Structure I
């Protein structure tokens, strides 16, 4: 059995990341590092890194994420999708700042209630589809002719720096104003503000895409923890499995794991969240994988960790005769130069 893992965010350049790792026990990851050869790889986003495993290039997020909503039917060929996520806008130090959907903590009933006026407000440009409190979409009637900024780049930052641009930028600015008017005095938002909670007073549009190629893969099983990866699997005709089931999964020829739990914490240098996610991956992935390799159930593992400024790839191939290879402390992943980990 061979295992391939795409894990953006494994390399974290936050100032306190290495020191945090020194005080954290990650024996499974340490064992894998001790038997790995390391190489540097070109910069890539998590979406492009996942999509490249399926032979899909230059595909933005919306169509793939929309396909990953397993309670909804798959998107149809030719559909143009735009992520349209409920967000909160508020003033901080004279700047309008965005609170991401997870920061709002909307419940399902609140989201459903807010969706009603949004369907009416957006009907001239497309069909508004609510997938859940943290994810919603707009199936466009025509291309937007605008350039949108990814939500992950905007959260917690001044919104004025990331407004729609391009030929359709002004039009989409007006559409956003229409959305905000529809949400402004909504009973849900009045109740949230009365309770001291942030209002969901806007949508953030981003990730416009149309699927131009059918994703394909050779893996027998795909495990993931995010809707973009699940969407790729579904579009390729596979049923994605929950990442937590990998530890007890039956052996197969090839397993592919697509994991984004570390990506946002690493990009925002949120070491506490990043470390919590690493601990969860130790239990769900690293320790089980190391144990299966020690039992010779897995003969090779490839861990590709892309990043916006470059990434690393680990080729783990244990050799019983190489008895001198020992576990390597994970903080060495974060030291420079990175190839020092690989001295094989």
Structure II
């Protein structure tokens, strides 16, 4: 059998690493609430049972004005960039943990973040030269299967923006209907269209022989992987940190489910020299903090926080249960703070130089 693992290491990192320094980061909830306040949109973003992609679509439909939904969408995405730019104005745009993560020298780092904290942490000239020097692919306008930066002096890692980015490495004409923030993936519609793109990317397009339309299995057989970030889910030992893995992330859950199905199919093709064996490892690291449910139940704010914490514990358990069934290894790290969690992870992943 042909092994899928190509002796490479990858990291998927979410917004958790940004939130270690709140002065230089914006959470999903804070971002949507800021947009809501700017445009006086009547939407309940604080309801924990409302997924953020759906909440964004609700805001889009509730936004005042007679312009088309497409124009409103462009306006909201440009507002996202302004909010993040304003948050980072006069600041580094990254914290020490971005540098430490990049120094681990993963072959590929996948991030769901729109900003450039990772790149800025290891390339002082990134803002000035990124479109000319660091962008590895300039073809995509809206979707982000190939969107990455590389050739950094301080790390061998390629950095992939799998949910889009604040700007664009492409040259966009002032008269074009396209705009730099178009790739920002935040609404349910964008998620759904992206899932369709990913499904074609993994399963292949029938009747198409060009490399970009091959299935991931064909790419592994033909040794043509590496063009898409999705390949890392099959060819790399992949670590996941700082990512809540909300069930609204349907494209990533689909990828894990598809990978698990292919692993099971290995048994059916045992002994077939042409078959691909999915033999990479995916680990999901998360902070395991001590429970503290001792509160005054007559204090409404404290009681509300208790309910939220208990719901979060149930959600974490549900995610862990599904991940295990999808052949992902949940890896709790005992800690008391998020900084301690990242310190422990980085220490564990730092090569022994003795």
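We did not get these values from a lab; they are worked out from the coordinates using the rules stated. Source: prediction; values computed, not measured. Cβ atoms are built from the backbone, for glycine too; each structure is taken alone.
What to note about this one:
- Structures I, II were shown, and helix-only ellipticity at 222 nm (-39500 (n - 2.57) for each DSSP H run of 4 or more, over all residues; to 500) at -12500 was computed from II.
- Answer label among I, II for the case where P(r) over Cα pairs in 10 Å bins from 0, in percent, for residues 123-194 alone, calculated from the coordinates, equals 16, 42, 37, 5: I
- With mean count of other Cβ atoms within 10 Å over residues 43-50 derived as 20.9, matching label from I, II: I
- Structures compared: I, II; top value of relative contact order in percent (Cα under 8 Å, 6 or more apart), i.e. the largest, recorded for I.
- Parent structure of the calculated result 2.2, given that distance in nm of label points 7 Å out along Cα→Cβ at positions 19 and 147 is the read-out and I, II the choices: II
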